[in-house]
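Asks: Down below are the structures I want you to see.
We did not get these values from a lab; they are worked out from the coordinates using the rules stated. Remember, predicted model here, so these are calculated numbers, not experimental data. Cβ atoms are built from the backbone, for glycine too; each structure is taken alone.
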Structure I
Amino acid sequence: MSKHVAVLMGGWSNERPVSLSSGTECAQALLRAGYRVTEVDVERDIAHRLEELKPDVAFNALHGAFGESGMMQGLLELMQIPYTHSGVLASALAMDKHQSKIMFKAVGIPVTDHVIVSRAEAARDHVMAPPYVIKPIADGSSLGIFIVKAEQSHPPQELLREDWKSGEEVMVERYIPGRELTCAVMGDVALGVTEIVTDLAFYNYEAKYTEGGSHHIVPAPISPNIYDKVQKMSLKAHAALGCRGVTRTDFRYNEAAGEDGQLVCLELNTQPGMTPTSLVPEQALAAGHSFEELVSWMVEDASCNR
């Protein structure tokens, strides 16, 4: 008898629409692969809902707070329901960009300089010489990100908006010019390296989830040396946080800096998007894994004590 998979999606974070799209795509692929599937739009009664469903596996397609911060993982551990992606601690560390950068630095992965300040302080005056980037400490999908250019006399005042939903503290980090690279890890294997090209200011929410918003080049047209470095750093970042399943690590590469250029790790995503325009399914396909094979691998990899 085929496994019963509950695909957890939706939730109440800023990334709800992305999660619904990811979850729907994964649920349909799992059905095609022969699994019994229940789509679950996650609300506060999720424990009761899972108790009713009694799935064999929870496929976690949630994004943002609660879903990928360690909280959902903790609930699934308590209920002893095997689940996909990383466990409690790795999820919490990856979600907190400040803590994950501390871990990366400790194992020799290059990261950008940064400071943590209140959003009021970041809006009042430059807390470091521009150019720099302001981003939420624990949010995804490039929401709430501002690039402050060298010529800007004042920081963005949008930080003070009353409908701001990305926390009272923000990360301000040194801006690294150059190319956007990313690499997925599937178990203990680094997949290909993708270069992300967009006409927009950076790879923001619109670029990620709008058809034609960005162009993905797989494999990235970079030197074999840098390609290898990105793969090795992705594996190292995955291991440093104690991740499991599938992750994706993002980099900036400034080839104009020095002989080999400057390669820095920006962040690791424990639950990368699985929408039609997402990077991981593309990289998996380039490595010979269909979308159905990718999600099936994730279900078969699911466990507790992750």
Structure II
Amino acid sequence: MATAAQWVAGSRPRTLPASVSPVIAGTGVAAAVGEAVWWKALLAAVVALALQVAVNYANDYSDGVRGTDEVRVGPMRLVGSGAARPGQVKAAAFAAFGVAGVAGLVLAATTAWWLVLVGLVCVVAAWTYTGGPRPYGYAGLGEVMVFVFFGLVAVLGTTYVQVEAFPAAAWVAAVGIGLIACALLVANNLRDIPTDTETGKRTLAVILGDAATRRTFLAMMAGAAACAVVLAALTSWWALLALVFVLPARRGVNTILSGAQGPALIPVLASTGAAELLWSLGAGVPLMIVG
């Protein structure tokens, strides 16, 4: 099987540290409106991390067998580069789905069984992003998936398993995290417009075009900043510390505004991932402390 270093090099734009951002934000809201349940928060983190690993492997496998990674600007992919056999990458994806499933079942058994259905929908959505006969990631719907599942479902789910409610603050936090997660994918797809166009992959960036995609990225980052302010108004003004995300985000924004293309956009992925993590830490940790 491919080494961990090879997998990281070939992973999709969302990084593993950023994948726990919804859990941090959701737990902060739980602490602010009720009481954080730490063992449930840890299980939610396991679900989030395992699903992110699964999505990375599933996308690597599906894009690789379709041949859409044969012309690639970004980091190496395992199947597309020949570093691992398709069957190995597919097996790794399903193993990660299994880990997420076990942790999710424990949360469902101790909270509400309808969460099992939510988990199944998440797995199907993760696989059909680039897999199956009609992958929606090839039809301009990737950002919708990221916003719904890595924003709304992840944050609201984390809060719900701890306080069994969907408070307004959780919705605001979910939108903020979801917007930054979407911005990360937008930047990734902006970089890949030429190669995705060549291979027939109609991402939102391909549909919108270069200029409109850049404006979309900026709007999403501005929306995340607004959500930090609203979250603070609903909970504690300490949540304004979420605005620390502007520090790494500014680097990505400047690169986007500069008109950078191709490999020059790769650093935007790292800075946006860091921005998402800092947004969640800036909002979530103070809320956990002040309650």
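Asks: Ranked on volume of the Cα convex hull per residue in Å³, which label among I, II comes first with the largest value?
Replies: Once volume of the Cα convex hull per residue in Å³ is worked out for each structure, I has the highest.
Asks: Assign the value -23000, calculated as helix-only ellipticity at 222 nm (-39500 (n - 2.57) for each DSSP H run of 4 or more, over all residues; to 500), to the correct structure from I, II.
Replies: Working through the options, I get structure II.
Asks: If distance in nm of label points 7 Å out along Cα→Cβ at positions 112 and 232 computes to 3.2, which of I, II did it come from? Could the numbers behind the result be given before it?
Replies: Values: I: 2.4; II: 3.2.
Attributed to the structure labelled II.
Asks: Here's something else I'd like to know. State the single structure among I, II that was used to calculate distance in nm of label points 7 Å out along Cα→Cβ at positions 32 and 120, giving 3.4.
Replies: Numbers: I: 5.2; II: 3.4.
The read-out was computed on structure II.
Asks: Looking at structures I, II, which one was relative contact order in percent (Cα under 8 Å, 6 or more apart) calculated from, given that it came out as 25?
Replies: Of the structures listed, the value fits II.
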